[in-house]
Structure I
Amino acid sequence: MQFESLADFINMGGYAFYVWLSFGVTFAAMAIIAIQSFIKHRNLLRQVVVEQERKARIKQACSINAKSELSIHLRFYRLLVFSK
């Protein structure tokens, strides 16, 4: 379909309201989807960082607990061996 002028193109043969409304709704929906995807991606990255920090704290706590348990076992062993 060819238009003789820019005004005819904008008018869309009398269907301008429906045509431009559909374009507007489509672009608005696409923008909303893009924004939501960006926000979800950012939140997911934050959750990953928080989970990695949590695992590092747990690992550090376990290593500290393992050392203290070993120390307790050694003390108990010394107590048993040298108390006889």
Structure II
Amino acid sequence: MLYEFKGVLNLKGVDQVVLTEDSLLLRGARLKNTTWIHGIVVYSGSDTKLILNSMRPPLKRSTMDRMTNNQVDQKLYRSLM
């Protein structure tokens, strides 16, 4: 969840538009029942909580599991030769 976002949009001939977390759609969100929208892309970095949580967790295997898989692979390879 995004806790705080503050920004200002300056356009020529138009008053400043204040941007807050209430006017943001986060990555993966879908907007429904609208005919059109104006959008701005905001890059907040790759270390954000949203991006870090979207990555798959690393595969955790024990040393014994790796050794067993390696031995099975070797025996399978030898039997095919």
Structure III
Amino acid sequence: MRGTRRDTPLVRDAKRVALEKLLGSKTLDKAFEVQTEFYKSAYEGFVSKATKIGELYADIAKESYKPIEGAVAKATASVKQ
């Protein structure tokens, strides 16, 4: 759980709290539980951010297509006639 330069303060705090819980674990089962909880939370955060990025790219693609959409509509309309 070593921090990197890219870690935000929120991520560093989450890592610190997880490490404190891990070091405070009295049993191996509790240590695994703490570690699993931390990784699950980190994975959920990653998926959430990846989903947001995917939505942003989809929105960019839709906005980029709008100018072309009108030209395609005109071209297909003239071909149908």
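Computing Cα Rg over 2.2 N^0.38 Å gives 2.05 for which of I, II, III? That value comes from structure III.
Once FRET efficiency 1/(1 + (r/R0)^6) of positions 8 and 56 (r between Cβ atoms, R0 = 30 Å, to 0.05) is evaluated on every structure in I, II, III, the highest one turns out to be III.
Read-outs: derived from the displayed coordinates by stated rules, not from any lab. Note that the structure is predicted; figures quoted are calculated from it, not measured. Cβ atoms are built from the backbone, for glycine too; each structure is taken alone.
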